[in-house]
Structure I
Amino acid sequence: MIRTNWIYMYISTIFKLGIFNVFYVAYYRFTIYTGIRKLFFPQVKNESNGNCYHEVPPVNIFPDQWKQPILNDSNKILGGFLHYYKYHWKELGTPPDWFLNPFNGKRHSGSNLHWTKIPDFNRNVGDIKNIWEASRLEWLITLGRAYVITGENIFLTTLNKWLSDWSEKNPQNTGPNWKCGQEASIRLFNLINTACILRQIYSPNLALTDLVYIHLKRISINILYAVAQNNNHGTSEATGLFIGGSWLALIDGKRYVKAQYYATQGRKWLENRVNKLIENDGSFSQHSVTYHRVLLDTLCFAEYWRDYFHLAPFSDCFYWKVKLATDWLWSLTDEITGNCPNLGANDGSMLLNTHSCDYRDFRPSIQLASLLFGREIQYESGLWDEPLFWFNIKKNPECQNLKCRTDGIKPGGYVVMISDNSWGMLRFPSFKFKPSHNDVFHIDLWHFGKNIIHDCGSYSYNADIQSFPFNLKSVNSHNTASFDGLEQMVILRRFLLGKWIDSEFVSAILNLDENIRTWAGSYFDSRKNRHQRTITWVNDTWTIIDKFSGRFQLANIGFNLIHADYQQIENAILAPWGEISYKGVSEMQMIESICSDYYWEKHPCKRLVLWTDENKMIETRIIFNNESSTNTSIF
């Protein structure tokens, strides 16, 4: 009986993922296992054609407030340090060791293997993203900016030396850095965007265009595998083909005979992915703010280079969907800090790296997308405007649109709630595409720019369980209900959940009077336990009522709290930022926990756990102070 249930669960999940997608992935893995796919990707030594970039005169005008962060980062890079996930500075040498995992000191042993022979997960070397990060070539952007604003040749010399070394140590289709088509696309973005910064798009060196061309070959042959993922792999790889192919066809279509084919192929799949993966409310197939930013940055690159090369516009549907996606991210961005809820998977990616803002500041991406797709200025001038300088995009004051966020429900699965000096975001189940976290009815609460009640993030996709025994994707790491400590949806594989949850009902946001607003919703989990959550907010007071029914023994509500000094009194917790009171609770626990705002970063937080058995209902009231009592900086 148990086996039958699992078979049924797998079959039903296959239909939700899409039969074509599942069978193509199975076929793809078969061709990897049998060695068939290896035949399409010959191992070829990269020919050396000199430096990728040539000298240019420095710019005469550059804002002083942007200069010092660039020079600080560039000097660290010259010293052999690289910026991992926009948070950790790790020493790799000069040139870097392209196969070193600096988080554990272990070196990947497959640098001479064909990429199809390299497993996705390797216990010896650890998280493969720690190998890939240096080979995304994001340091090109930093050194290129430093060279242009100073005119000092050390930055250009180092840039070319390292890139030549990378090309020598990473022959085509050889080693872990050729394993992923999206990683190849991100490299391509940085190669071309650096040429833009160095003002040599129309006069590139042969070494650069040849390097771009071999990346296009790698991406093109495997594009269907990226499409079958129904995530940002498809949008990133399609954009890489479109940009790189269009550029090489324009520069030298005779030398790069398949360039126009790659451009056409990329445009086709980019239109297809945008139409399919972006919902009519702007939400994306991946339920994650950082992956949503990856999507948005990618589409900004596509539109910028389309316009730069004077190519035909994309479809009206494309522009409509991207505008919606921009508004979606803006609606979940804190107005004080530019930070967002740590929603869903967080892999440390920030593709728009022509600025010095923190990784958790989403304003650079929103500002650029708003100008490219809506001809609007979403924020007043700040560090987040630096990408506009490098891409030579002018702000028109007449297009200023500094609107304020309002309450709203997004059918993709989100409720945005705005109060006086606080705001909230709730996640409800609406899964057209696969969920990655057990976070149904998770709620975030922000106060004066601080994420007081927050998501725990991801930390790593392949962490050593002995050194990090936490499952941050679990329901027990989110601000929602858990029945008998079990997950809301069944974990089938590392990145796959079964028995996806549907909402039983989702109400509109109701105005009870002029100031008081409320929302309610309910769902059944995979074991048919029911959770109903009602939220009422007024004057920075938030009341959460959770009702439970089903065949469970114990239910609990957990809240991840910002690390602070908390004092327990009867049925309440006092905090520097306010207080939490509760009713209907049989037991209360305040435990030490862990959260992660950046990939491979962890810091302590508190977790309040409220248990009930008989009452089947918990009422939690969160009252924020009228004045800010915490530092609003996110850095």
Structure II
Amino acid sequence: MANIRIPTTDLDFDQIKKNLITFMSSQTELKDYNFEGSAMNVLMDILAYNTHYNALYKNLAVNEMFIDSASKRSSVVSRAKEIGYIPSSVKASTAYIKIVVTLPSNGVKPATLLLPAKSTFSTTFDGTSYVFSTTQDIITAINVDGTSYTFDNVQIKEGTPLQFKYTAAEGQRYLVPNMDVDLSTLTVRVQDSATSAQFTTFNNQEYILSLTESDAIYHIKEIENQLYELEFGNGVIGKAVNTGNIVILNYLVCNKSAPNGAKVFTYTGSDISLGGAINVTTNIAATGGSDIESIESIRFNAPRAYSTQNRAVTTEDYKSLIYNYYPNAESISVWGGEDNLPPVYGKVFVCIKPYNALTLTDVEKAYVKREVLKKKNVVSITPEIVDANYIDLQIDVTAYYNPRLTQYSADQLKALIYATITDYNDTALNKFDGVFRFSKLSSLIDNTEASIVSNIMTILLHRQVEVKYNLLANYYINLANPIYDSGAAEESVLSSGFYIPGYSQVMYIDDIPQIIDGGLSATGLGTLRMFYYYNNSKIYINENIGTVDYFNGILNISNLEISAIVGTAFEFVIKPQSNDVVAIRNQLVKIPPETLNVNIILDRVASGDAAGNTNYIFTSSRN
């Protein structure tokens, strides 16, 4: 009998079968047997199938044992739980409103008025009706006018309030039996018995080091089908739930991000008007609603949450904690005060880009500082949350195409290119570590459709600046990207229009480089000038209102008083030195639809036009 081994590394069905036949044919008893043309072929198929099936099953099973390779949510959640990470639940959309209750002049006027918890407010957004409600009782005193009451900055959350009860018993599982539950709204109370008036409130507790047998706490974990299960203490670590106790769960089931943006609310709760009128105005529109934490987010956050050990020391610790406790954060940037410009020692700067918004509201900033960072950062370090600064890219694309290679019209090709650029913006940009790579996007445009033979793309940078109206103010604008020196004949920096006191003309700011010995000065500086247009000529009224640092991408404007602006925003349009644009610290790079322009040109050379070279349409590659 020949000494032939069956290879154990092949997983392909046909190759496994071939290996089995080779092995069987090497046996003396079956040396001349025809395995392909007999009933033995069926047995070879069965053996190969069994081997292939077991190999596939074991490979999948092993993959599910590790968080990096697991594909099932239950596996990823289970691996994360082993290192103490609980994935974030669905989040209810939250709004802040102001309620003024005005009583009739001849009515009863109590000294205080109660707005009960679960008071409801209705709204319609994008054609769908939603119900918001208060989360706690709020009491306010009568106003000085003696006829009205004001409930200001009232938090309301979207969702349907539900309650579920369990009678404690041996082996009883305590499940939250609904999907789309916002765990931040979950309250757990334990009644001594069905007839008792004694209730104990239990609180969620993730860490057990300081717990005693009398601490009323529970732990929560995600189980199958995106449901949650509560576990109570055992009488040694945490207070135990005894047989006969009634466990009462109250929570909101919400519509996730769908109501985000709602801002008109009507009071529909129990009547608190006492015969008067109720007026509701919105302080902050609904925001913060989000889906359950995704598998990829768990895979990313769980190891980092474990490494932080529930403290904020390094910049990665801050990121991990915020991602864990504030799931509405789409992207986070953190840097130490020593890395700030200018340096500010003793501080750490945090910038958060939320989903479905450009910046955090003041309420959201306060929540992150108070609930997420206050008890976890180093005492001597003060966290400061700053807004994101956006560099908007103005992109002009001219694409050449061969009509012989496509069934699409020019307008359809334009739409496809728009989609390509939009997808690049969504996947590669809009995050703090994003880099706009010119050649990458140009290549993606060429590959959008087979008929596109080339493209010419130019970019400009738009940077909006917050105006300090009617104040003699300084403006420091750090792009962190070098600015192109266009020379004295053409500006590299140009502002949008604005007005200043004493002039009726619309003013603008441009630049001129500082030239020494026929070249740009060694400092790389230029001068900013203020002017207005007259008969298409620039009339300068201040030829030194600031400086431009071309090397470092910094504009510094001094003593500028703006009384009004033209349009909705004051911004600078800037020619970059490089076609690649990098975001640092609190900057994000994005491509707004309003600054994207796509032009389609038929390529006469590629289409076989005999005079194509002569009639070729050139597009400038410079701004």
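We did not get these values from a lab; they are worked out from the coordinates using the rules stated. Every value quoted in this text rests on a predicted model; they were computed, and no experiment measured them. Cβ atoms are built from the backbone, for glycine too; each structure is taken alone.
The figures follow:
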item	result
Given 1.31 for Cα Rg over 2.2 N^0.38 Å, calculated: source structure among I, II	II
For 13.6 (Kirkwood radius over Cα pairs in Å, for residues 393-440 alone, calculated) the corresponding structure among I, II	I
Origin of the derived value -5500 (helix-only ellipticity at 222 nm (-39500 (n - 2.57) for each DSSP H run of 4 or more, over all residues; to 500); candidates I, II)	II
Value 20.4, calculated as mean count of other Cβ atoms within 10 Å over residues 145-152, assigned to which of I, II	I
